[in-house]
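Listed below are the structures to be examined.
Every number here is computed from the coordinates shown, using simple stated rules; none is lab data. Nothing here was measured: the structure is a model prediction, and the numbers come from that model. Cβ atoms are built from the backbone, for glycine too; each structure is taken alone.
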Structure I
Amino acid sequence: MRAVLFSLSMVLYTRYIPIERRGAAMAINMSAVSLGLGAGPVVGGVIVENLGWHWLFILTSFVLLLLPLFLTLLPKELPQAGSFDLIGGILLALGTTSLLLFTTNQKWIMLIAGLVALILFVMRIRKTPEPFVLPSLFANRPFLILVLLGMTGYICNFATLFLLPQILTQNFNFTPGNAGLIIFPGSLLAILASRQVGRVIDRYGNRTFLKYGPILLLISTILFALLIGHSWIGAMLTYMILSLAFTALSSCLSNEISRVLDRKYIGSGMGLYQLLQFFSGAFGVAIVAIALEKQQQFTLATAYTNIYWGLCVLAVVGVASAIIYRKSGTFTQPN
């Protein structure tokens, strides 16, 4: 559901916000995501400590109260003739879900079911007049490079949000609520910097953050590998760097993709981009959980350090992807 809403917001920005102000809008959107990621552990920790985990779902349901606001303020659009590829959507959902289940329980039937569903999905989108995902997107090399770069950022960020509360509570003896307070400054920094990030994107284009964002991501993973088991202050400061890099990189990636893709491909392209981002984030968390389980013979500090050295390799892939994209000469011009 979150991927759907986020993708629709990107389509709205592309259709109704002029290109000279689109970077700022997307930066604000990503800062809101960072706020949710940072405030979630704080609010969640307080709720779990005082009310129990069941109340987390009750709090989430409050988002329904925003529906009248959306119906009032969102632009009115006339429906267009067309069809929705329900079968393609179901096959894609079954494929990705089965692969995630395989990573968590290692049941081969899940892997087989996931691969079969994805093969049928590929066959479906090639034959259907109005497919769930346009096949031409997979032939768009610049788009795929940007997607890969985004996936590295999501995996590193989601893995950190999974690992950091655990090491703060288990290695440094923080309560869940206090652990959330250690994470929150990173999200706060991303919110405060989002306006300036948007201004830089709108004025100078996406080149700056596509160049330095992956490098900051790599630096933060290296710092985590060196500090995560020894200093909670170092972990807090490092997450501030990671959160800032993630927000800036995600903002410029969304903006760059909205410019690289043809207007008629924006909806499908942004949907596929968000699907792969959230899938990679969930996949990263599952792999990290397995890595923790396989390292029970080590201390927690050593296990977390080893995981972050692995994430460093992934961050290097992100840096390489950014370099390849820059050398391809595909960059859109600043406004």
Structure II
Amino acid sequence: MEASIKSQFSSELLADAISRFGITASTVKELDGFESFVYECELAGQLRILRISHSRHRSVDQIAAEIEWIQFLADHGLNVCFGVPSISGNFVERLGDDADHFIAAVFLKAPGCPPTAEFQTPELFESMGRMMGQMHWLAKQYQPASTNCRHDWFTDVDGLARTYIPSDQPLIIEKFEAIIEETQSLSKDVDSYGLIHFDFHSRNFLVDDVTIHLFDFDDGLYSWFADDIAMALFYAVSHDCRGTEELARANGFLRHFLTGYRSKNELDGEWLQQIPLFLKRRELTLYAVIHRSIDLDNSDTWTKSFVDRRPWKIESDVPYIDLDFTNF
């Protein structure tokens, strides 16, 4: 989160959001949010999640569209954490009248537990694939009921390179812009492109027995279905996926994931060959976002490790994951 956004937030704004949704104030506990302020809380004795976002991150209409999409998925049988209305019956509450303002929304709290190491099995990977495949199949049918609309992939990366990547790294800026241009050249049709989750990884779902409960659709946007698959793969492996064991894990994850995926949705195999492009765009996007939102001198171990030698990897065109995607 940008420092300027953090500086605008206050306990008064939090109290306003709590009041509007009828949340029990004594139960509010802050969680680890990257782009928004996120809290666990109780509402009418039930665990809920309160998310407060800045208008520079998402607009009221975009969040309303997110909640509408989640409800559509829930209505069609997916285990997703849908929105909860405020006391006034609104799923989205604007906090303040200034051009810069915050927006509150409340969601169900997923049941279950985090998918720790013992859950990292072929069965889980197939379940992840089935869930994403079902989401993509439903995306082909989805027609928003309102005029609210989620943005497309380009909105999140437009201008990102030149704004946030250090100016003394011109080759990285050039390569980022080339990746964006290449992505823009890809074809789109209903079978390959639609509304996707775009952040499907083990920190955004809980496991109840063998059932996945998915949450955090904040990054949801319009892009290629293969882009969503690439994102799941990106976070299923380490950010330095080069050794034999790491590559074998990546291969195993994707094979099991696609087994589940193909049981729910058909995707032309040629799109899987675009996964290296989508992985590279995510690598570059994350590199820029880290420079935008994180003080590298006071960053955590993962961030420091990701950034370490990243410029060399990007400038040298090192694949994020060096697999032969024609074999899938």
Structure III
Amino acid sequence: MERREFFKRSAAAAVGLSGIGAPLFALAQSKTLAIMTWGGQWGNGMVKYIDTPFAKKTGFSVTQDRGASPVERVTKLKINASNQTYDLVQIHDGVVPIAEAQGVLAPLDAASPNLPLLNAIPARFKRPGWVAMIYSVLGIAYNTDQVKEAPRGFADLWRPEFKGRIVLPTITHSIGPYIIPIGAMAAGKGPNDAKAGFEMLRKMVKLDPIWARDTDTIMNALTTGEAVIGLLYRSQTYTVQDRGGKVKWVFPGEGAISYSAGTSVAKGTKHKDAAEQYVNMTLDPQHQTWVTEVFNYAGTNPATLKLLPPRLRERVHFTDEQMAHIIDLDQKVIAAHRPDWTDQWNRIVAGA
């Protein structure tokens, strides 16, 4: 689900922005919903498991726009605000505050007859205009053949024996800024202590980590053994294992960091009822099991877990103790400081 090749994406987005109004306006007059989402396996899965059954049930076909990053999707909604050509958008939790600040998300009303499943979703996965469909947690993946002493927490990423063999996301990655709160927690401070976080980043740079622009690069480094330890979602650790990587995932002692992605109705949509019904289908346990089968993500509806076979249920199940130690970072703080953090990260990594 990561967006890659930034310059290609930017060019594609520019083309889409210049010519998007007329064709999608035409779609708005028909029984078609336009949604911005991710491409690749995710987009294909949405077509198969959500879009197609939704069309069969409601008569509304669904057209995907896969050409923009999550932040660019928010920009497109803003540009089209006076005559909205989109009906739905999918973004991850870190971008929700940006979308909220731009005022481009329609509120989701649990009292709406189109959203009967909204109340079933735990509060941590909901915002006024967004609800998560999937979640995972970020922790530590390490090579069981090459790491003699298993890591127990984020602080172990700074062990000197891992010099040159640590893989971490760059600041442009969707979770790139997380190295700041992770560094703060590794130093024994709270996740909002940016000063402590940047001090730890300076120490990390001296360990010459492998900086990865996307999650595939992180997984490849761990699969090949180029890296012996790194930050990775629990869900994607299984992907590395399925590819033959000798890795194990650790729930950090400081707490694992939550990640979720979901759906919003675009403010100004011309098909509000149908768009809400679409969101509701993404929350249906019967339509969430595929994300575990394909991506090892957990569905946000608690009832989804019971529908999974034992092998997959084990991959997404968390004990009560673990659930109590999953950390929901303050995404509003991260979004507000992202430009400054990006500048500081670039200067520190460049050795300035």
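In this comparison of I, II, III, the computed figure 19 for relative contact order in percent (Cα under 8 Å, 6 or more apart) is attributed to II. State the single structure among I, II, III that was used to calculate mean count of other Cβ atoms within 10 Å over residues 105-112, giving 20.2. Going through each structure in turn, the value belongs to II.
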